[in-house]
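Every read-out reported here was derived from the displayed coordinates using simple, explicitly stated rules and does not represent laboratory data. In this text the structure is predicted, and so the values were computed from the model without any measurement. Cβ atoms are built from the backbone, for glycine too; each structure is taken alone.
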Structure I
Amino acid sequence: MTLQAAQTAVDQWIKAYGVRYFSELTNMAILTEEVGELARVMARRYGDQSFKANESDNPADEMADVLWVLLCLANQTGVDLTAAFEANLQKKTLRDNKRHLDNPKLR
């Protein structure tokens, strides 16, 4: 699925089942919450913490939750994530094309 197809799928789902989008500010808060849930899973799976009973241990599901809300925000604010990602990749390539290769800490 492309980013554009994902944006369309989220929009169709919201219109069919979600009644309407939450406000942009609410979705920004929800995005922060979802990133926190992903951070919790990562800290427990790859860090020093352990899981609690009945606690989600699925980073893929948490990443998908983050992506879902990000797609909602993109739709609400008129952002074409495909174009934005392509521009961002180009920016990083121009800016950082030697930076990491020349970083002795990464060897």
Structure II
Amino acid sequence: MQLKQAKFHIGQVVKHRIFPFRGVIFDVDPVYANTEEWWNAIPEQVRPRKDQPFYHLLAENDETEYVAYVSEQNLLIDDNDNPVRHPQLAEFFDAQVDGTYKPKERVSH
């Protein structure tokens, strides 16, 4: 199986193509890496392919904040200038620069 180059990057703000939520990418899997149970819970008519990058998002909608796991085919760049309000944002990122969140520097021991 040939791995596809990820289209989006860590710190980028994206939105779901179908569902009304947006978020900041904090991790990327080169292919699907969640459980079969999670996979089977996705309605078949909107179930994405497994052989594409999947993104971990600090996500939000109008009601709440949460962590989402989304296929590349279901993401679009979010051009909304409002900052993401997710409470875990400061754990992963320092500041927002030109619409992208800057990952915190990792200190190695």
Checklist entry - When helix-only ellipticity at 222 nm (-39500 (n - 2.57) for each DSSP H run of 4 or more, over all residues; to 500) is calculated, the result is -2000; to which of the structures I, II does this value belong? => result II
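Among the shown structures I, II, from which was the value 24, 10, 9 of semi-axes √(5λ) of the Cα gyration tensor in Å, for residues 20-67 alone calculated? Please list the in-between numbers first.
Working: I: 24, 10, 9; II: 20, 15, 9.
For semi-axes √(5λ) of the Cα gyration tensor in Å, for residues 20-67 alone, the value 24, 10, 9 is produced by structure I.
Comparing distance in nm of label points 7 Å out along Cα→Cβ at positions 12 and 28 across structures I, II, which is largest? It would help to have the intermediate numbers written out before the result.
On the way: I: 3.1; II: 0.6.
That would be structure I.
Quick one: P(r) over Cα pairs in 5 Å bins from 0, in percent came out at 2, 12, 22, 23, 20, 12, 7, 2, 0, 0 when computed from one of I, II, so which one is it?
On the way: I: 2, 11, 15, 15, 15, 16, 14, 8, 3, 1, 0; II: 2, 12, 22, 23, 20, 12, 7, 2, 0, 0.
The value was obtained from structure II.
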Checklist entry - Given a computed value of 0.95 for FRET efficiency 1/(1 + (r/R0)^6) of positions 60 and 76 (r between Cβ atoms, R0 = 25 Å, to 0.05), which structure among I, II does it belong to? => result II
Checklist entry - Which of the displayed structures (I, II) returns the greatest value of relative contact order in percent (Cα under 8 Å, 6 or more apart) on calculation? => result I
